[in-house]
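Listed below are the structures to be examined.
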Structure P
Amino acid sequence: MQLAQLNVAEALYPMDDPRMDGFTGPIEVINALAERSPGFVWRLEDDSERDGALDLRLPGETDVLVNMSVWDDVDSLYHFVYKTAHAKLIRQREDWFVPMTQAILVLWWVPDGHIPDLHEANERLQHFRANGPTPHAFSFNLPFDEAGQPMTPNFPKKDCA
C-alpha cells in the first residue's frame, strides 16, 4: 500500500496576481524537492505550461486549488511537508489563501501503483470532513496504518496543521 494525500486551498487572488508570487514563484523548486524526496511516488500535474497543477480544481468547485500526491508512507510525506523548505510556505499560507474552517488535508491508503483522481480524492476529503479520522480518510493528527489500525507516528503532532 501507498499513501495518497490531497490538500486544498482557496486563493485570495488570481494565480497571476503579483500578490501570489511568494506562492507561485517557488512552486517549481518545491515540486522538484518533493520529487527528489525519499518516499515520493507521484504528484498531480496539469497540462498547462505552469508547474504545480495550479489550474486544476476540485470537482464542482471553481476557486479551490488542489495538490495531490502519493508517497510510500506517512513518515515520508510528513518529513517533506514539515521538515523541508515546503514548511516555509505552510507558515505563510495566510498571505495567499483564505482561512478555511473545514479540513484542508486528507490522507488515505491506495494499492501500490494506483493513481487517485480528483473525484476519489474529493470523496475522501468529504468523508473526513463529515466523519473525522477513520481508516477510510485521516490526517497526520490521527493516522491509520495500512491495516486500518490507529498508528503512532514517528513525528511530533505539534507540527501538524
Structure Q
Amino acid sequence: MATRADLGRHLLNWVNLSTPLGLAVAALGGARVRRGPSRCYLADHYRWSFPAAGAFTIGDVVISRHDLDRLAAYRPGLLDHELTHSRQWAACLGLPFLPLYVASMGWSWLRTGDRAARSVFERHAGLERGGYVDVPARPLGPVLAQGARRVRDRARGRDRIPSAV
C-alpha cells in the first residue's frame, strides 16, 4: 500500500523529470516496464551492460538486466534499497543526483578501493540490502601518492609498457 510519502516522492520525481528519464532509459534498453510497489516502476530484462549493477534506479524506475521478481526473491531487501535511491533522487531534485552519486562513488573508491562501501548514498540505502559489503577505509596518503606517481609518469610518457624489439 502506497503512503502519502510515496505519493510525494512519486510526484516530485515526475516534476523533476527523473522518472521520465528512467522510463526512457528503460525503453531504450529494451526493458519490460510494469508498475511496482510504492508507486514505482519495475523495468527488467534491460539489455545494456552499463551501468554495472544488479539493479539501479532512475527517479521512480528500478531497472535491471535480470528478472526483478527472481532477483528480489534472491535478495529480499533489494527493492527497499532501490526505493531509498528513488527518495534520494527526489531529495536531490532530480538530475543533480547523478554528479553527487558519482562523486560519492569516487570518494568511496579513494577511501576503500570499492565504489560502494563509503558512498553516502549506498550506505544510507543499506549496503547489505543492495548486495554490497562494507570495506574498511584505507589511509589516504599512500593512495594519493600512488595517483601522483601515475600522473607524473603519464606526463613523462612512461605510461605504456615498452614494445618488444
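Nothing in this text is a laboratory measurement; each read-out follows from the coordinates by a stated rule. Please read these numbers as outputs of a predicted model, since none were measured by experiment. Cβ atoms are built from the backbone, for glycine too; each structure is taken alone.
General observations
- Origin of the value -7500, where helix-only ellipticity at 222 nm (-39500 (n - 2.57) for each DSSP H run of 4 or more, over all residues; to 500) was derived from one of P, Q: P
- Which entry (P, Q) yields the derived value 1.6 for distance in nm of label points 7 Å out along Cα→Cβ at positions 70 and 86: P
- For mean count of other Cβ atoms within 10 Å over residues 38-45 computed as 15.6, the structure of P, Q it came from: P
- Identity of the structure behind 0.75 (criterion: FRET efficiency 1/(1 + (r/R0)^6) of positions 118 and 134 (r between Cβ atoms, R0 = 25 Å, to 0.05), calculated), options P, Q: P
- Test item: P(r) over Cα pairs in 10 Å bins from 0, in percent calculated as 10, 32, 30, 14, 10, 2, 0, pick one of P, Q: Q
- Structures P, Q were shown, and relative contact order in percent (Cα under 8 Å, 6 or more apart) at 29 was computed from P.
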